[in-house]
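Dropping the structures in below, format is structure tokens.
Please treat every number below as a calculation from the coordinates, not as lab data. Note that the structure is predicted; figures quoted are calculated from it, not measured.
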Structure P
């Protein structure tokens with residue numbers, strides 16, 4: 001991941017954790033809870049996409065290492 005991606009991921013994760021705490025507290029109105037839940041779903045999707053992208057990169061790098069090991 002790039003530095004910007006790292007910062008975006010960390011910021012999204014922190015915001016998602018904050019939303020979860022707010023929802024779990026029960027101190028939020030129903031309408032606000034729905035809005036926060038919707039925002040949380042969007043943040044979750046964004047974080048998941050970032051993680052999936054990182055996993056793909058790791059797999060590509062790991063596979064390339066295996067090819068080098070086989071050739072030696």
Structure Q
């Protein structure tokens with residue numbers, strides 16, 4: 001479970017950074033991207049948001065299994 005917690009924390013960080021990057025590309029910097037890039041940024045926003053949710057659930061499960069407090 002310690003390994004799952006490490007993976008979940010890494011995935012949470014990676015997904016958060018990816019979400020921030022795709023939101024920036026999809027909205028404030030959309031005028032600098034071609035249409036295909038804008039579409040990819042919007043799809044990436046959905047994918048990274050889902051990654052955050054899955055990583056958070058994995059983190060909660062691993063903390064519960066390890067007997068650590070779940071906040």
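Hey, log10 I(q)/I(0) by the Debye sum over Cα atoms at q = 0.14, 0.17, 0.22 Å⁻¹ derived from one of P, Q reads -0.57, -0.71, -0.92; which structure? Computed on structure P. Thinking of P, Q, which structure, once relative contact order in percent (Cα under 8 Å, 6 or more apart) is computed, gives back 38? Derived from the structure labelled P. Identify the structure, out of P, Q, from whose coordinates helix-only ellipticity at 222 nm (-39500 (n - 2.57) for each DSSP H run of 4 or more, over all residues; to 500) was calculated to give -33000. The read-out comes from structure P.
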